[in-house]
Structure P
Amino acid sequence: MQIFKQLILASVLTGLLVQSVHALEVDREVVPRMTIGGRVISTLDSVDMDSVDMDSDPGAKEGINLSDSAILMRFDKRTYRDGVAGAVVGIKEHEDAVAFHELHAFYWNRNYRFELGRTRLRNTLLELPLIRDDDLMDYTHVGNASSNEEFDQIYGETAAFDWYLDRKIQALGLWAGTRRNGDPADFPDAPDGFDSYGAGYVYQQPEDLLYVKRIRHAGVLLDRQKVNTAGGDEWLNAAVAGIEFNLNMNPINNWSLGLQTIYNNGVDNAQNLGSVASRARAKSTSLVTSVRYTGRPKLLTRWQGAITAAVKDFSDVDQATQWSIAPNAVYRIGQGVDVFAQLKYTDYGDGLGGGSDTVVQLGMAFSLEAMFNDNIGERDSILNLEHGYIH
């Protein structure tokens, strides 16, 4: 009888053990690493225009400007075999409303990266020392020929693949996507489905080597987008090339120079330059250069002074050349707390309406980043997804 009781007890314990192991395998859950980041950027803008406003922000006006303020969340975890997978959710203030500017899933390992969803378009190469993305967007980004919205010049729904070379310092990339984010009724002649494709090579030093390697950032991008015209479908082809390098090798008092050029072959008979989309369809060449000084006493970034100059020529239209100059200064009063000032002057040729625009901005920015449950170890700042005006 005693042996019988022991056998029954052993069977019950074995059943409970098997059940618990089964439950462990089926319901096992690993809490993802969570990163929260964001920035509030606020400027007091003074705008002086003596011409039709031809820049990438036709709604520019005097007052308090909160654009580019954003909050970001990233969730990621290690996969079973190799690599890390996750998702990013980001919302940004846009025209007194809130829009999802980042909403994508991703996977990466030491050899490649894949992402799918809404994120930044690969239509620019260098991160120039300007306060906001759109400050000189007519020169710095390949324009969107299917939208006049500023948002659509920067963000789109894409599928992108990057193959890493040389420990992620070099990468070859391919992407395809849709530039238009809004209602098709707002731009009825925009193409359906995938309208953009691109490829490129990028050389990018990690943050800890920015001041000790001669070349900071360099690369070449090819951008191709479909356009519906009165004569049928056409393709815009643009090439972007750029380089940023250190003029000296002093990480405490650093001087650097950036150069970027964009050539857009345009579409046939693109003579109308009255809107953002129409200028994107015109044949053009732009060149942007910037000189930056960064003061880093005790290797802690405290202040930055920069001047950026740009010129763009629409070769198929007489006297359709514009140029801009934008000096600025940033002072860091605390970790993630910056005050800054910027002046932007733009002059337009007669083919663009003539005259000039002057915008003066005084402002302050607060940036934050916090990470929870870091069970991965490798770290990449979530703020790298946003425009970096100081580094």
Structure Q
Amino acid sequence: MLNVEWGCARPPVIQHSTFNICLGGPGVTKSLPWWLRDFLWLAMFVAVLIGLAYGLDAIPIAGIAYYNRILVIMGINITLAVSLNIINGHAGQFSLGHAGFMAVGAYFSAYLTFYHFAPRLEKMPEGTQQWLMQNVYLVIAVLCGGLLAALAGYVVGLPSLRLRGDYLAIVTLGFGEIIRVLILNIDKIGAARGFSGIPHWSNFFWVYLAAGITIVISWRLVGSSVGRAFLAVREDQIAAEAMGVDTTRYKVKAFVIGSFLAGVAGGLYAHYMMYLNPQMFMFVKSFEVVAMVVLGGLGSISGSVVAAVILTFLPEGLRSVKDFMPGGRDPRMVIYSIMLIVLMLTRPQGLLGRRELWQVLRRRKDSAPNNKADEGSAPVS
């Protein structure tokens, strides 16, 4: 039985099979079971994404497709930055192979859709059924790409995560280059000439749905027992081992989760760009994602999101600068690099440090005294 009341004075109480929902009063969502509360939030998020996806395409502005493309790339970078933050920020491991995990997910999902799913879809009559199966095939392909990337993260993480610091960074960097060289020699997926003909199934909705789920996974992970073990390993690995934490197992777990999410981002990237080339996944791509994590603040989820937005928009926003340069030279990368260097010199902990955005913006409650006794003007009896 479901009882709905408006403007309740007190929080509703859940009794057995009866749900009392207070609309307009305090504790609207906290009074619900966790599964129903999460379902309602997910439904609202999906509704907003659907509205934005259709609304952006309908805006009568010249070049809206270009802006929509920047927004989609921004969403993919958010997924990459937040997933790498699980490894580098929460678990305290320095990985430079995120582009390799992204490449695994991108190529494997594109292989599935190009050789298996797209031919089956073409045999179906056009209509609602074909549209529905297209999205189902996209989800299956992207998840399979993420699972293969997670397997790759496990394979590279199990033997190498006994290392620390620079040695681990070198191993992960070498893994990313191994993946790229392997792709260069597989003719089935285009080798050096690139993989073309990938169906355009990804869009704004799927990219930002994956970004939102990635943020939720990272947020819930930090508050769980596994996330606490990650933080313990990050702060002091020797002390964590002394307290009984299996540091190698938790570091591998962080690698598997981060690589899975990177593979999902790669699959969405492949089905949006419709073309893949091994040059897209060079070590420079890994450096870009690391820069997003470091700029936002190691361990800050919202910092990774803000940095991904800034570093995706900045190269495009600086395009107009070359119009004022002699000879039409493009100084974007120079300005981009100088800004990063200045920021790292003035604020080495990143924009937000290890705090979240709402912790930085909200005002301290004790900043203004509410009691005369707090001001020191009157004695306290």
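Rank structures P, Q by mean count of other Cβ atoms within 10 Å over residues 32-39 and report only the one at the top, that is, the highest. Could you put the intermediate results ahead of the total?
On the way: P: 19.4; Q: 12.1.
With respect to mean count of other Cβ atoms within 10 Å over residues 32-39, the highest-scoring structure among P, Q is P.
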Which of P, Q yields 54, 26, 14 [Cα extents along the principal axes in Å, for residues 120-199 alone, calculated]: Q
Parent structure of the calculated result -3000, given that helix-only ellipticity at 222 nm (-39500 (n - 2.57) for each DSSP H run of 4 or more, over all residues; to 500) is the read-out and P, Q the choices: P
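From P, Q, which structure was relative contact order in percent (Cα under 8 Å, 6 or more apart) = 16 calculated on?
Numbers: P: 16; Q: 24.
It must be structure P, since only it matches.
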Which entry (P, Q) yields the derived value 1.1 for distance in nm of label points 7 Å out along Cα→Cβ at positions 312 and 344: P
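With semi-axes √(5λ) of the Cα gyration tensor in Å, for residues 264-303 alone coming out at 24, 13, 6, pick the structure among P, Q it was computed from.
Values: P: 42, 10, 7; Q: 24, 13, 6.
This figure was derived from Q.
With volume of the Cα convex hull per residue in Å³ computed per structure, which member of P, Q shows the largest figure?
On the way: P: 177; Q: 259.
Once volume of the Cα convex hull per residue in Å³ is worked out for each structure, Q has the highest.
Rule-based calculations on the coordinates, nothing more; no lab input. Note that the structure is a prediction, hence the values are computed from the model and not measured. Cβ atoms are built from the backbone, for glycine too; each structure is taken alone.
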